[in-house]
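Chemist: Some structures to go through are shown next.
Every number in this text was worked out from the coordinates using simple rules, so none of it is lab data. All values reported here derive from a predicted model rather than from experimental measurement. Cβ atoms are built from the backbone, for glycine too; each structure is taken alone.
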Structure P
């Protein structure tokens with residue numbers, strides 16, 4: 001019998017992933033974030049987290065699953081979960097990228113357990129500590145694409161995934177008796193999509209027993225398209241089909257909208273999607289406009305590209321040291337300058353600073369919501385954002401298929417499954433995993449919290 005045992009703690013029917021692979025006394029866990037549930041989120045910015053009880057509260061509230069041997073006894077505060085101190089398994093955690101649904105709970109992991117993130121992801125995390133003004137809670141171990149490393153008898157090789165967050169990766173996992181690939185969040189329509197297709201050519205040569213694949217877009221609520229396209233969308237293909245947009249399509253659409261527009265262009269994006277920050281800076285140049293960033297975004301852009309973009313001053317009661325230096329040494333564009341010639345600027349604005357837009361009352365504006373916060377239309381903050389923009393009389397643009405911007409389309413998922421050719425496939429990060437076209441692989445729907453063995457490529461419940 002195989003000694004490779006898997007447990008799916010989270011991800012088989014919804015957003016967020018936490019899965020373990022164990023071989024004898026060695027174990028890896030990939031991803032450790034909270035599920036994205038905006039309407040049920042307790043920590044909504046009003047409720048104050050309890051630092052001393054953060055592990056206990058997070059487990060009871062469902063932010064993190066009760067993974068055995070990961071949390072310190074003291075922080076469990078009597079919960080019936082095996083503490084790190086009583087666990088004889090050699091464990092390590094792999095983070096596929098820095099989006100919060102994959103790593104937000106890493107601060108709960110016992111500091112003795114190593115946590116691996118790509119080198120570029122660590123660079124971003126270190127910078128976020130600075131710009132967010134948060135305390136550093138642990139160190140990480142860097143990994144590189146295509147460079148194998150080991151956790152005891154388990155070998156892990158990271159692969160590039162086409163995701164907008166720096167250092168995004170999938171993991172090829174080899175135990176002495178099985179080979180598994182976890183895709184992480186993956187897409188094939190970003191500006192570097194060819195790199196992701198090239199990775200498939202390498203993985204196709206591997207004899208992979210089990211494919212665990214990000215299937216976000218199999219959920220109709222996350223990826224909207226006409227029912228007449230449903231069958232076509234599931235057929236294996238590299239192509240962008242009707243209803244699908246690429247990342248470049250978004251930039252081109254903004255370009256067309258602003259090219260002959262005499263007002264101000266504003267965009268809202270996620271600060272962890274660094275590649276998109278760079279592309280928006282370049283888009284401003286293409287339009288003959290200065291792309292002006294809030295200091296935190298400009299700081300991130302500078303760290304990864306060396307570019308010193310113009311910044312705007314953000315009104316706040318406390319100005320951190322990094323901002324003081326930037327507002328002294330960098331080009332600062334005032335609201336008055338923008339008001340006098342709005343056609344010369346493309347302005348980045350985060351929702352938390354949305355009131356700064358009232359400085360441009362009376363100025364024509366086009367506002368592009370590019371997957372920043374708030375993330376979805378069913379959030380209270382979304383209505384507040386729309387209300388402010390309506391008061392200003394600005395045009396609002398938001399791109400459909402929100403999650404598909406960062407996730408592969410159904411036909412491309414089927415192509416991935418076909419190319420890898422694993423005996424068994426498990427779809428994760430999806431509300432409707434059964435809609436995945438598993439092509440010639442056997443699709444299995446494991447129950448969360450139960451142990452499974454992987455024997456000759458088949459995933460079967462393990463009766464200890």
Structure Q
């Protein structure tokens with residue numbers, strides 16, 4: 001039985017649902033999401049390792065603008081999520097026509113928004129490295145990398161929107177397979193685009209290998225082209241193959257519904273503001289670190305990449321939490337919405353704790369894979385180990401955010417994130433970095449992530465995020 005069918009059956013059977021059944025559906029939805037996120041991180045690892053061969057300056061140029069690409073990606077994600085959450089709730093209410101209408105509107109609105117974001121971001125890209133105060137030697141590579149990223153923003157938007165819609169329909173398998181496909185093509189494209197034509201030795205045989213020799217630009221072009229490859233099957237499955245989303249049997253024409261737009265804005269604007277403020281804080285953090293030199297920037301960038309293998313499974317579970325809570329809210333099952341929120345949050349905390357322990361011992365070898373620069377390896381290992389103690393509570397904030405998002409609750413979670421990162425991380429970084437170097441920035445990050453996790457657990461416990469959907473609760477007794 002498909003995941004979509006299992007969720008539908010659980011939501012609409014008027015009986016108590018056993019813990020075993022809940023754990024089964026959490027596992028079935030989370031596993032593909034976790035694998036998809038791990039695949040994405042492997043793609044980042046491969047990118048970082050390939051660029052690392054070019055030297056610390058090349059790695060630093062990408063690290064310099066990485067916070068900005070996260071900012072843009074956050075705007076893309078927020079826009080798509082505003083519609084995807086509504087689709088999850090409509091499917092939970094078994095109103096497929098409404099779900100398809102919302103999906104159809106999202107394609108038009110999100111694509112137009114992506115074009116505007118791309119244009120504005122490109123203008124910023126021309127001046128950002130100088131504003132951040134980086135060494136002039138890496139300005140050109142940083143600008144070229146970010147400019148090329150901006151060109152492909154509409155592709156990324158359609159890719160993320162399609163995958164989000166499939167996930168919110170309960171189909172986690174197809175997005176994970178598409179993510180794996182993107183990873184494979186990323187390696188292939190990077191192999192030929194980053195490096196120049198050269199001779200390589202394979203199994204004792206020397207072969208001539210063509211290459212474009214684009215360096216840092218090749219890394220971004222390879223990644224962007226892999227998203228283009230993934231976007232095509234993602235759109236196909238969402239628009240044609242998905243029973244819950246297919247536009248072929250949807251009402252004809254596109255009519256923008258004010259209520260849908262209003263709900264999308266209600267969900268997306270707090271998320272966009274939150275992501276913008278968080279990524280702006282990351283940019284400020286990068287500006288704080290930038291004067292420490294190229295090695296510190298590269299080590300900081302590689303440490304962020306290395307740590308992502310620990311927290312990306314949390315984002316996979318968070319996607320499942322959004323789907324499960326969103327459909328439970330649509331089906332008017334407060335009991336299931338509450339239960340799925342806690343089960344997914346505890347699952348995320350358990351997995352990220354294990355990942356953090358493993359990374360603590362394996363990170364020296366990870367940095368050896370990512371970069372040949374011994375100084376970057378040593379500093380990166382030192383700072384990453386500081387932050388790994390925060391993984392359990394970092395997981396709580398990630399997954400609880402996804403659960404609350406399924407209920408359309410984005411304003412207060414965004415506010416909690418802002419208070420935490422601006423009030424704790426930035427303040428501590430400004431105090432600690434001049435005294436402790438890069439380690440000070442990562443100590444500040446570790447403290448802040450623990451504070452953030454505690455705030456989200458308190459929010460989850462109080463259940464105010466559910467109140468607007470439920471004035472009373474139906475209890476199913478055995």
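Chemist: Using the calculated result 1.8 for distance in nm of label points 7 Å out along Cα→Cβ at positions 121 and 185, pick out the matching structure from P, Q.
Modeler: Q
Chemist: Separate question: Among the shown structures P, Q, from which was the value 3.6 of distance in nm of label points 7 Å out along Cα→Cβ at positions 217 and 281 calculated?
Modeler: The correct label is Q.
Chemist: Give the label, chosen from P, Q, of the structure having the highest value of mean count of other Cβ atoms within 10 Å over residues 153-160.
Modeler: Sorting by mean count of other Cβ atoms within 10 Å over residues 153-160 in descending order puts Q first.
Chemist: For Rg/Rh (Cα atoms, Kirkwood Rh), for residues 321-368 alone, which of P, Q scores largest?
Modeler: Max of Rg/Rh (Cα atoms, Kirkwood Rh), for residues 321-368 alone: Q.
Chemist: I have -7500 for helix-only ellipticity at 222 nm (-39500 (n - 2.57) for each DSSP H run of 4 or more, over all residues; to 500), calculated from one of the structures P, Q. Which structure is it?
Modeler: The value was obtained from structure P.
Chemist: Can you rank P, Q by distance in nm of label points 7 Å out along Cα→Cβ at positions 129 and 249 and just name the one with the largest value?
Modeler: When distance in nm of label points 7 Å out along Cα→Cβ at positions 129 and 249 is computed for each of P, Q, structure Q gives the biggest number.
Chemist: Work out the source of 14.2 here, i.e. which of P, Q gives that when mean count of other Cβ atoms within 10 Å over residues 81-88 is computed.
Modeler: P
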